[in-house]
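What follows draws every value from the coordinates through simple rules; no lab data is involved. Just so it is clear, the structure is predicted and the values come from calculations on it, not from any experiment. Cβ atoms are built from the backbone, for glycine too; each structure is taken alone.
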Structure 1
Amino acid sequence: MTAVGIDGIEIRTGKLQLDLAETFAPAQDEDPGKYTEGLGLHASSFPDVYEDIVTMGANAAHRLMERKGLTPADIGRIDVATESAFDNSKPVSTYIAGCLEQVYDDNFHHANKGERKFACISGTQSLDDAYNWIRAGRNRGRKALVIATDTALYARDDPGEATQGAGAVAMLVDEDPGLVELSTEQGFGSADETDFLKPNQQFPSVDGKRSMKVYLARMREALEDFESAAGDTHPNDYELVPFHTPFPGMVRKAAALGYRHVVRDTDVEISIAEEIGRQPRREEYKSQEQYFDAVKEYTDALTETERYQAWYADAIEPTLEIAREVGNWYTGSVHVARVAGLKQALEHDRAMAEKKLLVASYGSGAQAEIHAETVVSGWKEEIAALNIDEQLDRRHDISFEEYERIHDVHNHDTENDADAEELITPTQEFVFDGWGRMGERKYRYVR
């Protein structure tokens with residue numbers, strides 16, 4: 001069976017940077033450690049006045065297509081995943097295709113276009129759709145373009161404000177991929193939950209504590225379901241474990257619970273039993289509450305062991321490197337984590353070809369998906385071609401006053417000035433260019 005997976009990937013971050021410790025924390029009269037240590041975030045990326053989900057997605061897709069030597073005729077479908085759509089009918093994929101047609105002689109008239117919505121997991125769902133389309137033989141030799149793009153903004157003074165971010169990830173899905181091959185096995189954990197939602201509103205309503213519990217519960221269900229299809233997991237099976245990362249602090253909790261699950265009844269549990277004891281079993285306790293207390297105590301002790309900390313440093317920590325500097329990208333978050341892990345592997349000359357990743361995606365509302373990916377031999381060339389470090393270095397460091405103005409520019413409920421002054425002059429990129437006759441957003445390519 002021919003391998004199908006991600007052949008190429010590109011990241012586009014918003015061009016502005018808000019330093020959480022130096023700029024945001026003083027303005028909020030907060031200890032910087034609340035953000036840098038508690039949340040695990042150092043900075044957030046924001047879009048300049050001419051940037052939005054369309055421009056970031058189109059710019060990422062354009063660089064990917066140029067680097068791969070592709071034309072519109074090579075693309076059979078364009079799937080966009082976003083939580084930040086501004087139209088309830090016309091999909092963002094049509095806007096992005098329209099942008100790209102400005103720089104190519106050909107068009108995307110024969111490409112299937114759509115938009116996926118299930119909070120942050122929809123980026124992975126779009127990847128699944130492209131995979132299934134190719135596996136079904138309906139692609140006629142063409143490739144799929146999957147774009148996850150978001151402006152993850154919260155209302156001012158909302159508890160989630162510090163986790164904000166903006167950016168896009170474009171992925172090319174094809175046979176005989178050059179980056180990772182996707183597994184056929186998947187695991188899901190899904191339930192009707194109200195932890196994070198946007199009922200006809202731009203900024204989310206969030207129950208933070210509830211969302212954390214739901215995230216962890218759905219991840220556990222997805223891992224159990226994945227094991228029912230792929231067999232038991234072991235921490236030695238996977239070189240990297242990219243999680244959906246709203247903020248790195250959330251991944252710290254998920255990683256500990258996941259590790260505890262996969263080492264249960266294994267050589268790892270036996271090897272550390274003398275140090276912290278055996279994992280609690282439900283039948284050993286009179287009540288559910290006593291059992292949960294014992295599990296929490298064991299998990300806390302587990303994270304203090306050298307074995308766990310070594311695993312975390314190798315499998316988890318590398319995937320958080322970019323998220324710390326850009327914040328939450330909603331649908332793109334787990335895909336940024338994949339890139340971050342592979343990028344650090346390249347920088348440290350870590351052998352990854354034929355090694356496996358365990359990818360853990362999540363979307364509020366709520367659903368988790370876990371699947372495996374096998375890194376292929378061309379991964380080094382693909383990761384080396386990224387310019388994410390240059391993008392991060394070029395970001396304009398904004399003051400708190402500039403942050404307030406930019407936030408207002410991107411707030412749909414305020415009177416936005418289409419001629420608001422940009423902070424970085426655009427060049428060789430797609431930009432927002434005002435409004436059309438029916439209130440639609442217009443775009444152009446700046447050469």
Structure 2
Amino acid sequence: MKPWLDDSCSLADAVRAGEVKAADVLEASLDAIAASKVNAVAHLDANGARRRAEEIDRDVAAGKDPGLFAGVPVLAKDMGHVRGMPTTYGSIPYKDNIVDYDSIDVGRLRAAGAIILGKSTTSEFGLVAYTATKLCGVTRNPWNLERTPGGSSGGPSAAVAGGLVPASTASDGGGSIRIPAHYTGLVGLKGTFGRVPRGPKARNGPLTSHWGTVSRSVRDTARWFEVVSGYHPRDQFSIPRVEGWERDLASSDLRGLRVAFSPDLGGIATLEPEVRRVVTEAGETLIAETGMKRVEVKLDIPENGTRWATAGAPGLFNDLKEFWPDCKDDLTYEIEASMRFMENYRVWHAASVDKFRVMINETMADVFEQCDVLLCATNPHEAFVAEGPMPSRVEGERVGRNNNGALTIPGNVSGYPAISIPAGLTKNGLPVGLQAYTHRYEDKRLLDLALVLERVRPWPLVAPGAPV
């Protein structure tokens with residue numbers, strides 16, 4: 001395989017050993033971006049990346065170890081910050097918003113030898129489950145260019161699955177790592193809340209946002225968390241660092257764990273039949289291969305999309321208040337509608353959000369008193385049309401906008417860790433993800449579950465034919 005199509009770990013190890021030059025990998029990645037049709041890159045700093053690649057090659061030649069991500073070209077999702085680059089949030093009012101500092105995860109990646117190549121596209125303000133904005137246009141799925149890679153981490157997923165870069169930062173406020181991973185055949189871990197520090201200058205907001213990555217392999221995800229996770233004083237919710245993410249792979253004792261399996265999470269979502277089929281087959285395989293003990297758990301998870309959106313609306317209003325209403329024609333439909341909603345926002349809306357958070361937390365705690373692992377689909381749909389809107393029908397049955405995200409939002413509101421694992425393909429040849437939840441702070445267990453499925457049902461590192 002061409003080196004820029006390898007997983008990040010193999011590539012970094014080859015650069016550290018002097019077997020591959022970081023400069024050559026970077027040029028291959030730049031060529032792939034130039035040839036690509038997925039439109040996953042919002043900003044590119046090719047010259048800065050070339051200087052960094054030359055530094056890494058000099059360090060290796062001098063016998064120095066640049067770090068665990070030596071020479072790996074990385075894109076940063078355009079919801080986070082890279083020193084000297086614009087952070088636009090996928091929105092025209094912020095098109096010239098150049099920042100002078102790195103997000104914590106970006107700074108830690110730099111220190112580990114990663115080459116920050118540029119910014120990847122995002123849905124506007126990270127609030128939509130497909131990636132199509134007036135600023136950057138439509139981002140497309142490398143498995144099928146007519147379909148979406150999801151959102152809000154659509155750019156990261158399209159870039160990694162499409163063979164443009166081996167890695168990208170990603171964030172998940174309601175499923176925005178896991179849903180794109182589901183649509184593009186990648187591993188997407190949303191860690192326990194606080195596992196990866198947010199900030200600097202992170203808002204508290206609804207306390208649902210988690211930073212992480214979408215990756216080609218379980219080992220890539222483990223190494224990523226090895227580098228970026230752990231307490232930071234600028235995030236008061238960050239939790240202490242744990243060691244050995246990559247070293248400890250396959251060390252969890254999975255046999256005998258209590259597992260509950262409900263593809264639709266107790267009926268909270270309406271699944272497309274092909275999604276249900278693929279998820280059911282993968283889930284049954286995982287249970288059999290691990291020796292987990294299946295248990296029946298009553299799932300009474302409430303409808304969550306409406307109040308999740310209500311929780312995020314004040315933060316959006318804060319971002320756009322100085323531009324509103326003059327900017328309304330520059331916004332996507334969903335963002336304009338949210339701003340109009342804020343014109344009628346009242347104290348009872350805030351009160352309902354707090355009650356909702358308590359309800360979800362109590363419900364999830366009830367679930368994990370009865371089981372150790374909860375399996376379901378990551379998303380009810382296979383990748384839909386790239387331009388949107390989200391599907392309104394499943395097998396002729398009308399579904400609301402909140403069907404998309406219903407299976408992922410509970411993990412954001414409660415802070416429980418969850419992972420999307422590539423499960424297989426629909427009859428249309430599109431990827432589907434199996435989602436696993438577990439107890440807080442047991443994130444490594446999720447990686448070991450994914451590792452089992454990776455070994456018995458291996459998936460392509462990139463979409464067929466990549467780079468496109």
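For the reader, a short list of remarks on this structure follows.
- Given 0.94 for Rg/Rh (Cα atoms, Kirkwood Rh), calculated: source structure among 1, 2: 2
- With relative contact order in percent (Cα under 8 Å, 6 or more apart) computed over the structures 1, 2, the top value is the one for 1, the highest of the group.
- Read-out mean count of other Cβ atoms within 10 Å over residues 70-77, computed value 18.2, structure in 1, 2: 1
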